[in-house]
Structure I
Amino acid sequence: MTPEQPLTGIRGCVIDAPEYGKLRSWRDGAVVFGGGRIVEVGDFQHLGKKPRQQPVRWLHNEHAAIFPGLIDVHTHLPQYPVVARGRGQLLDWLHHSIFPREKAFTGPPGQREAGAFFPELARHGTTTAMIYAAIYEDSCDAAFRAAEKSGLRIVMGKMMMDVGTYGTMQPRKVLSVSMLESERLCRHWHGRNDGLIEYAFSPRFALACSEKLMREAAAMAGQFGCYIQTHLAETREECERVRHLFPAMKDYTDVYEKCGLVGSKSVFGHCIHLSERERAAMSAAGAKVAHCPTANIYLSSGIMPLAEHRAAGLKVGLGTDVAAGPELNLWQVMRSVIESQKMRGFYEPGVQVPTPAHALHLATQGGAEVLGKSDQMGTFDIGKDADITVMDIGAMLPYRGSATKPDELSPEDVLSLCVYRGGPHAVLETFVRGRSVYRSASPELF
């Protein structure tokens, strides 16, 4: 940053979680950024009076809460309109509620809808998201155009499936077309918008993909240096079907290992029903996990053994997983992380129940680690990108704070309030690389 570049400062209760379960905070703090990067963080009383070559444009006040941008590492764009609809467990729910919805996500309707999703992410305080589109190139391309316009940090890919697909082509043709379209999308979009847009090759899961498709997707991801995203061990029924479909493999994870899908840029959704061998293999390969507790509860899929995964060395981030997850609200996902592990504790002794500090780490620094970007985002360390979520403390207090004043709350209180009562109604502003991508329409909050 040169001295001529303007500086922006945000005042409020500054909170991040660089370490799992440990908060760093400034009750009346400030974050100053310029050139898209964080240049100062600390107490407002010091930073507000600090002499500089150029003035700071100050935003917000001590009644705001300032967090690193929230990171959603698993969600489905075409499914959002059918959240909280359909019942049953995963496989029946997919066929009866989701495949019909995704099948319609093409042509003008799909292209129009693609543009509405990204402002919703920003309104919820999400600055980075890893997303599945439908099987169609046209709506995925439209989604990338909308993502670029939004200014958000997006990793996305066209859904790939050639077994039991909801498309109309024969399986052999589906595979060749899917690879061709995925490569075309990757070549055009990977690295666009100064690196904010990246591609993820996205085979749905082992039950919907031939071995050939999975192998070719892995090879192409390696060729272009892209991410791989897929689903793994979400339900016991799914695991059992995979075992019968691939009898020569050791387990579900071994299917992906043999196809080359397990690596340092691979993000696996759910991972509820993994064996110790699978955890060890994934950890050794540097593969990452997207934990989606709201979705897992909604579909009765199970509760992921969070502490065991982390103890095995797996990096874990959080995903909303709409439409199985009922909303794009990562604060609700954080709450579900805590409450789902509490539920495990009712019938399993010795379960480690996360605190709000643990949950915040998973939604920020943990998500950054899953994407291999912990040096760029996830905390308020100087030099990182200014990806920031600003919350209105009063909007989450009963009676809007007339009974409890925001300045009476400790940083731990503020975080707990966000985890249990946070959502888009309380998001004041969302920044990506220092650029405001969403601002509340209520001017009195500033």
Structure II
Amino acid sequence: MDATVFKAYDIRGIYDRDLSQADAHQIGRAFARVIAGNENKPVSELRLGLGRDMRLTAPQMAAAYSAGMQAEGASVIDAGQVGTEMLYFLVGSRDLDGGIMCTASHNPKAYTGAKLVGRGALALSGETGIGEIRDLVLSDKLGAEPGTPGGHEQVDIYGEFQAAALKFIDPAKVNPKLKVVVDGGNGMAGPMVGPLLNKLGIELVECYWTPDGNFPDHEPNPLLPENRKFIIDEVKRQGADLGIAWDGDADRCFFIDGAGEFVDGDFLTALLSEALLAKNPGETILYDIRASRAVPDTVEAAGGKALVNRVGHAFFKRRMREEGGIFGGEVSGHYYFRDFYCADSGTLPALLVLELLSVGAETLSERLARFRSKYFISGEINSEVPDQDAKIAELKQRFSDADQRELDGISIDYPDWHFNVRASNTEPLLRLCLESLVSVEDMEAKRDQVLGLIRG
């Protein structure tokens, strides 16, 4: 097995090159051991959840994870083909000890992998569990399999999950006249979110709505401009009020306004924060270090408490539990909800935006205008840099007159502009996010200045 499949937030690699069924079996065994240690109980007493997405290799890989967990003596509760957040729901709602979701998220067809959680659907990370699993597997410390395997139970949680999700909004408030283009990317959004949207009675234009691991139309990664071109064009062609696109395992959703413009994740975080604070005054909201100042400004204006956080779902979920935050949002399209086990969801933001657009006459584009006219953001820009640490140290010295934070990479803050530069967990890249509060032109000038230093 290639050691690089063990990432900061999950396990991921190309099937049968980096990660095989035999590897999945060993990962399943190691996962059961680590969870038993965390729970301080014998493996034979563990109840572990399992789910898989629509990838062509998912049935055999999920079976291998299951066999590994069962070989250690754990009982497996298997939800079958589901969206990732449905695995979180399974683990949280049934008080399981943990669970494995067999998915490679938004990656191309050849990839496979797993997202791992403990009790309460709390994500494992490289620092909290994945590193231990890696060491057990790669050092051959698992030894012979115990003699008595655990059981296996197949469950259907679609109905339970969809009923729970619908409680986050008042369905009667949703305007049935809304016309919405949805792009499932041939991932899990269709079966997971589709029945809920149909219940709301809105006019749906369904595209690539059937799960298909061949991804015949486009890769299930709407963050890439080439993958969202279709839905932008279709929103304009249909004269729709909204477009929503999901990634492969459907735990992230992305929005296109009625004018055909992509909605940046930080602006969507600000809008959802405002809506949630109207229902839950004074609550805490988390946002990531890359985000626009639109988020803390909006949260504080709405009477909430804004807390900045490290990038990554494992860090968000743990901090939300510690702080009691009601909601958290990342630039990358991950949105977390306290009342959903502090987990990220691609279903709940879609429902909340539909409810929001049904109240008042403003379109989504009109609601976003106050952000787009004041906060000028670069988006995330990658640069290949062999020595990331040295370059970050150079930036720290160059902008020594600014307020600085090292929560995640380096953040440089001036009164009217700021930026964050952080290293990739998997590649020799530095990622820049920059914002100006002056103008688009000022943002572009500052962006080019910082990129010149990064790439010089």
Structure III
Amino acid sequence: MADRFQNIADFTLGTSVEDIPATTLRAAARMTLDTLGIAIGSAPMTAGVIARETARALYGAGDDAYAARMLFDGRPVSAAGAAYAAATQTDNLDGHDGYNPTKGHIGVAVIPALAAVAETVRDFSGPEALVGVTIGYEVAGRAGISLHNTVSDYHTSGAWNALGVVAVAARLRGLSAEQMRQAMGIAEYHGPRSQMMREIANPTMLHDGSGWGALVGVSSVVLAEKGFVGAPAITIEADEVAPYWQDLGRFWQMERQYVKPYPICRWAHAAIDATRALMRDHELNHTDIAAIRVNTFRESACLFQGMPDDTSKAQYSLPFAVATMAAHRRIGVEHITGAGLSDPLVASIADRISVFETERHSRRFPKSRFADVSITLTDGQVLDSGDVHARGGPEAPMDDAEVDEKFMEFAAPSLGTDRAEAIRKTVWGLCAPGSKFSDLAELLYDEP
């Protein structure tokens, strides 16, 4: 077990820019940009406002050495508080990236943690920032797979992405291998092992627990720095999880993340994409639709079935999402907030949608996210999509131009086109050897 942890410590603390493929670092820049776009888009939403006010009230820094400004707000709190606030607000706009084998999300905690902890250390290079992001993803992803394969319940991402946060913060702050081991043990012990399907059944601002994952991860690093001792992290050191860590540093999970085209739970995306394709390919209007049948996997079929009365339910509702796509040919923030929640056109289409679990789709989850859709037209004709995989991941990737377009769609309304465009260019510029993280930082903290 000690040798296994030492391998992980060597990877986390000793990996250099030259050790990571250029394609992996490019993927890290892509995920950083995508996550920041959702962090910006979610800042005005109620959950984000509450999270930042709570961070100010409860998680201020009594020691300036651990102070950090909150993303797109600028007010100082502790680094743990800043990571918590940004992760919580990002988690509440369900448009951030994910990784199929973990059934959850990494960047939502890792990117806010990097931005927060960066405030407590000396400036570092752009490529080093991308190395930190990559290491956070690689550690968190394997911790998530280890947890899911060794426990009986399905826990939220905060339960395991806290360990990716520890990896990022330990590297930036220069912890020793032994300090990092203690921090990993503290973070795993206190990580929020909250039950994901409870949130699916009753969607709320709790979402995927990633705000607490970020808070716990950063707090654990500070505790370990000061000498606090934690039990060994079993998702890293238990014998039964050894197979999930064997390819660390050889297989790059960073390149296998998915980008979400819509701010909706990923489990609904295959059905949304199937509906989108049928509407586009057959030049359909919503008035042509008599009924829509969705065949999907079990977890997707468990998503909220009625018309939502708040933003949380809207992001976890499959019929609402499919109806919105049929009505408007897109799904944006305006559709899952405010007047979009009571759109009479969407409600009328949702009433015509039925959802069924299909065994062949369930068998392929979580490695894949498949659904098929049948649209019955008002003239009686039935159009079938066939099996469709959700867009955005390795199975059906979005190119960099599409990721850029998505970023600008979410960022520009809050920040303005000029600042959003500057962030976009600077994130991609982190790949350049002469870049500095401060090039990006100066664009991140001031309020819109």
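Only the coordinates and a few stated rules stand behind these numbers; no lab work does. Since this is a predicted model, take the numbers as computed values, not measurements. Cβ atoms are built from the backbone, for glycine too; each structure is taken alone.
Structures I, II, III were shown, and semi-axes √(5λ) of the Cα gyration tensor in Å, for residues 39-222 alone at 23, 20, 14 was computed from III.
Taking mean count of other Cβ atoms within 10 Å over residues 135-142 as the criterion, the largest value within structures I, II, III is that of III. To test your reading of the models, identify which of I, II, III gives 23.0 for mean count of other Cβ atoms within 10 Å over residues 95-102 when calculated. So the calculation was done on III.
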